[in-house]
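No lab work stands behind these numbers, since they all come straight from the coordinates. Keep in mind it's a predicted model, so treat the numbers as computed, not measured. Cβ atoms are built from the backbone, for glycine too; each structure is taken alone.
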Structure 1
Amino acid sequence: MLSIGSQLTVTITDLAFGGEGVARTPDGVLFVPLTAIGDEAVVEITEVRKNYARGKLVELVVPGPGRTEPVCPHFGVCGGCQYQHLEYTTEFTAKQKQLLDLLTRIGRFENLPPLEPVCAAETPYGYRNKLRLEARPARAENGRKYVEYGYLQNDNKTFLKVTNCPLGRPELGKLLHKAVGSQWDQHNARRRDNQAPAPLTLRIDSRGNEEFYFGFAPGRISWLNERLNDLEYKVPAEAFWQINPPIAEQLVATIDDWTRELPITSLVDAYAGVGTFSCALSNPKLVERLVIESFRQATEAAQYNLLQRGYACQIVAETTEKALPRLLPKYPANATLVILDPPRTGCQEKVLKALRTSHPAYIAYISCNPSTLARDLKVLCEDGAYRLARLAIFDMFPRTAHFETASLLIAQPPHS
């Protein structure tokens, strides 16, 4: 029996979603962070559960193929990255397998479509156009208060000060040094004793315009100028925007390619943000677009972006779970495409129920969490209501455990 503190030598045979290596022992599955497939390693048990255990790497006896030296000195302590110890091709191969495994295990899919396209990152470092750093009071010296900025460690509690992040674009490292010590930083440090200093956000747009702010973006910050596939977008500093533009371009182009020839007249764009997909779809048959987004600044930007294209649209500033059940029945089911791009938690039960009830002809589901994707697709495809026709993976977040996916569902006729 495995017990906390005991050590054993294992061979890592797989990488689970989240980045932990997987070993099979006589007592069950063992998860070990910072390992690679093929590693022979001495592991100390740190946690024992009914169906699995966790351990920490004590000694790497024989390294598996695909290992490399991490770039960041904080790797293994910082909670942001999980794969810097792997060559990038090894990481992305593992992510593809994780997606298929989760759809099979959680979604109960037996015949999955091929991953097409499979979009690797151009570079595993220096890709992020946005960084958000936690803040901690540091010290008071000569009557002045100081704040440190950084990330949370692997325990998701302990603070880690950082002065640079290799995942961010190089300009953001310089912007961090500009932000620290600025008058806004000093104001952040002088918050009342019952108010913790606010996190620091760094952003750079497609034109190279840089902005930083503490807490919520102040009104002085103009909308950012972003560009994807020759289309320009206005984006409020607080609004969601994909952090890896080259991969985002491939994602948007894929959704456009999948839907360009579909026999649809209506688009319902849920969790729409600034209208990225509504603006990008070029299907000439589309005559009406419904945009649902709860963040009001984003809806204002979506309206502006769509009007710039000359598209007729209805903008609804509500949550998708509130608006979709009410509005979706008003559109012709046999000629409607619904786009879903929910947060990491996936779609709420009300959303899935509305889709099952109204049964629109097509659903394009974009997800940054394959676990909740698999859960939601299982509900949507239950009893043959939809067929999973297309599936793609986009490595939007290299060196981390996360990645982006896209899927296309086609409604099936009811069984007689």
Structure 2
Amino acid sequence: MGKKACVSIVTALVMLVGVFSQTALAGGIENKQNWSARYIATGSRNAATDGPDIAAYNPAGIMYQQDGIGLGLDVHYIWKDYEHKYTKFPGGPVVTRDQDEPSIIPGLFATYKSGPWGVFGSITNNCGGGSVKFDSGNTITNEIGASLFLDPNPLINGTLLSNEKIEADSFYVTYAVGGAYRFNEMFSMAAGIRYVDATKDVEAFANTTSPLGAVFGSYDEEADGWGWVASLNFKPREDLLFAVRYESKVELEFETTVQDTTLLGAGVLGALGKTQGAKYDRDLPAVLGLGISWDAMDRLNLNTSFTYYLEENADWDGEEDLVDNSWDLAVSATYSFMDNLRGSIGYMYTDVGMDAEDFGLVEKMSPALDAHSFFCGLGYDVRKNITIDLGVMTNFYDEQTALDAMGNPVTYDKQNNAVALGVAFRF
């Protein structure tokens, strides 16, 4: 089998090594921020001081809560519609290939405050967060088919692909724990450690007209690493708060475990070094979060968040040289209709710092696109110590077009929507 053919076929498998860095909704190319229902309801939590979810968004803010224990459980349901438009053959009609596999993402949060001291903890999904499934192929499989058709190897030349399917899931479960301290009425700080446990499961299949048979491969990728988080709050007056959060880079080296392949699948995986125990680097980048919270009126809070993702300083085996640091800017308003009922709206713009012409296999599978996001939600205190939050978010992405390997234009687009439910308890 020719080397070119090996590379072409295995692309369908290798592209999924890091594909789920973008299955969740809000954040940079790699890091995600949609962990709680209150985030889905506002889009801006960097300077929040209400709710147990600030254990992840603003740990120093727990020192402005009442004494006691706070516990939160949140669940997101995300509809993901990813779309590729391209010509199946040069000069042929434009086809559309999409995927709409939904994701369910949970989050757990805990806080404890006693006088000037506090403790926080969280379990979140900071990257990935579900499944992607293209049941009819996409631009990647189209490129594979073209290269196989033109390959000079007589066992491969003229080969056509059919019944292409690509499926994978990924979770970067992040455990964080730390402590907080309030120096005086104006300043508080928090610091803690983070542990990231990342797993990716990959499966790809295609029938071929080659006598070598079908292409099938299934493998896992695993990595783990440690990092830290620091948070600082400055409250110059009762109605105004400034917040800073920094999450360090987490070094991740993924190791491959091959689960099952056909003979052809095993051969092409080996041609690209995707063998048992193969490794590659894909760090979780550092994050800088800034926020301002202002109680503009007795019942109205205005909140602004700016989050900066330092992808250029991460080790992605050289792919970091193709990107600029991502960022997002969000504003929100929360109004208390009654003492136990509030409503919120928010808007966020995201710049992912990457052009479609630089998309690698990861970004082609799950397009990294700039986005406009809108949020709304309700919060209701069922009892003095029990709160229910409901959030709804919709994302509108700016489609991009670039040329594929055959020189034909490919348009990348997607539309995501989410609903989240959270329950918080105070003791």
Structure 3
Amino acid sequence: MQKPKLSFWQIWNMSFGFLGIQFGFALQNANASRILSTFGADLEHLSWFWLAAPLTGMIVQPIIGHYSDATWNRLGRRKPYFLIGAVLTSIALVLMPNAGSMAYLMSPMFIGAGMLMIMDASINVSMEPFRALVADLLPGDQRTMGFSIQTFLIGMGAVFGSFMPYVLAEWVGISKVDPNGGIPDNVIFSFYIGAVALLTTVIWTVVKTREYPPEEFAAYADEEAGELTEEEKVKAKNSSILDIFTDFANMPKTMKQLGLVQFFSWFALFSMWVFTTPAIAQHIYGLDITDVSSEAYNEAGNWVGNLFAVYNGVAMFFALALPFIAGKIGRKKTHAMSLLAGGLGLLSIYFIKDKELLLISMVGIGIAWASILAMPYAILAGSIPVRKMGIYMGIFNFFITFPQIVNGVFGGPIVKRVYDSQAIYAIVLAGIFMILGAIAVNFVDDKDDAVA
């Protein structure tokens, strides 16, 4: 009994909620450093506050994956988790830019960091089940398309989220500078809009997507992986949260090989998200970034939002080409070429002095981002046990969070003490790491590349 092929719109609906999730995630990526700096975080410690994201992801995603594999209720298997995550993330999006109004409790900087942690934990509750949902519902020969459409929607949401503060300031006329040195209104209202978009799109997926009930899913799993033995049935029935450690130790070879690629890729991305705003403010605008409440610094921050919108826009459209390219040259070569483009894009920022020319750099970064969000998962899905799709998608997140934690711990002090507070060199290192990822992907085994 094989899984039926789904239509384009069925695949679109199952991932539509990711548009809203990425809307909120993009707002965080483009504005968290600015918000935390406004509340008092300095350049050296900025990456430490960003540790909230990978630390919560490392803990939350495998747990959510484990439980979602064994869940079934009126909403389904995966849908209850990303609905709960959406509600919590929306609340955090509303509260984070307003941390200053809660200063009577503690320092706004720590309230903001706390909201960042809650937001990341909630986003992680939503993200992992969306990845597993694509693998659950699609046959092998549609998975590359499924993850590519998901990446297109991620890019669309990220464009809206990244561009929103600029739109509200320049097109709508909402203030982009707070007279009291706080968070500008255009940023605050962007977070409000993001909260509504996130919740609305996730509810759309919940309503429009049907998950296979346990009996039907088991029949498909038997077809793909073979029927369970009596011993395996007893083991599955008595599974516990501690099985995460056993599954981690027994992860497939392909997952381990992808781990190195992911380390280089996500180390680079973390540097870009944390240090692009101060790097652009210094390197392009020639600013002293100790004055983070100035109009010039906020202008630099808004321009970084525009740059992030561009690379996400490129990713959105390049994602649609990924199935065709992968079908011609294979998933590994597609991913390697994409990471190389991203690395060159990051390196080019150092040589550019005109802010408009940075848009060209974003093209390469967008190509890499599209591939990072699709190709590793398409490669991974064919190598992991069907019945453990959720847990292994969650464990795979370790290879995303670990490099970010390493960068988060050491990145800030390196910028401060080795680079003499010149954040542009963190972007240069990111470019080098992205190119190393392009080299590493050539050594990955892709078991079902033929059905890309």
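Side notes on the structure shown:
- Here distance in nm of label points 7 Å out along Cα→Cβ at positions 208 and 304 is compared for structures 1, 2, 3. The highest value is that of 2.
- Value -7000, calculated as helix-only ellipticity at 222 nm (-39500 (n - 2.57) for each DSSP H run of 4 or more, over all residues; to 500), assigned to which of 1, 2, 3: 1
- If relative contact order in percent (Cα under 8 Å, 6 or more apart) is computed and equals 29, the structure in 1, 2, 3: 3
- For 1.5 (distance in nm of label points 7 Å out along Cα→Cβ at positions 40 and 64, calculated) the corresponding structure among 1, 2, 3: 1
- Highest-scoring entry among 1, 2, 3, by distance in nm of label points 7 Å out along Cα→Cβ at positions 152 and 176, is 2.
- Structure with the greatest value (metric FRET efficiency 1/(1 + (r/R0)^6) of positions 88 and 264 (r between Cβ atoms, R0 = 35 Å, to 0.05), set 1, 2, 3): 2
- Origin of the value 22.4, where mean count of other Cβ atoms within 10 Å over residues 280-287 was derived from one of 1, 2, 3: 2
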